[in-house]
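I've put the structures underneath this note.
Values quoted throughout were computed directly from the atomic coordinates according to the rules given, and no laboratory measurement underlies them. Because the structure is predicted, anything quoted here is derived from the model rather than measured. Cβ atoms are built from the backbone, for glycine too; each structure is taken alone.
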Structure I
Amino acid sequence: MHISLPPGVQPADGYAGDITPQLAHEWVQSGAAVLVDVRSDAEREWVGYVPGAIPIAWKQWPGMTMNMSFEDSLRAAVPEGKKVVLLCRSGVRSVAAARCAATLGLSAYNILEGFEGDPDASGQRGNKGGWRKQGLPWKQN
């Protein structure tokens, strides 16, 4: 049995799918989705953030301990009938968060490349993909 995915959505295991930063931005701008940034407070403060994104850390710095109120915060943040698009640094924590969101009955999507993208040949992020590199809205304190 073949399940039809919306245009631009890549299949994923355990959640609705993977999408590009551009598609996530389109969905948020149209009101179809809520953007949840699952990076730590420290990452958003030091590296940058997406205006209008709801900050709900998956894990918290220092120590990267699990946010025990993640599920309750996520339920409160996503109105019934809306998709949730999840953003982290590189698209790894957001996969785990998307799987968790799906178990809560949410239509959850991981944003590929994350905020900073993959490391380049020099091991630095921010030069190879990601929300910021794609020229989508972001700010830095």
Structure II
Amino acid sequence: MDSVVLEVDTTRRQVVDLTDELLSFCHGSGDGLCSVFVPHATAGIALMETGSGSEEDLEAALERLLPRDVPYRHRHGARGHGADHLLPVLVSPSLVIPVLAGRPALGTWQRLVLVDRNADNPHRRVRLSFLPGGGSSG
């Protein structure tokens, strides 16, 4: 299994497009599966259309679902940090993408994004792992 860790800075963005990094990592790898995992308790990974306003729509939806100005029991950190710890319940910290002939089998408008609303820690790691296919089962 091949694996790489991406270092991502989310200082100015809540939604960061990682599709180009995914394409580069999978290039030339053949058929298999690419696991994407963010080892943080306040971030998630998603597939979505980008560049059409969807990032802002996602941020607004998350603000409605996980408002920062309500009292959370988890209170340390910046205002609303308790909401940050609920994000991975809605935006999974991992996903698996099929890879065919070295190219992620994404839909026409699908892009891989890191979602991170946590202002306390803008330095994130995202692990990409490629598991080659086992061939024909005959």
With helix-only ellipticity at 222 nm (-39500 (n - 2.57) for each DSSP H run of 4 or more, over all residues; to 500) derived as -7000, matching label from I, II:
I
Comparing relative contact order in percent (Cα under 8 Å, 6 or more apart) across structures I, II, the largest value goes to II
Re FRET efficiency 1/(1 + (r/R0)^6) of positions 105 and 129 (r between Cβ atoms, R0 = 25 Å, to 0.05): value 0.25 computed from one entry in I, II; matching entry is structure I
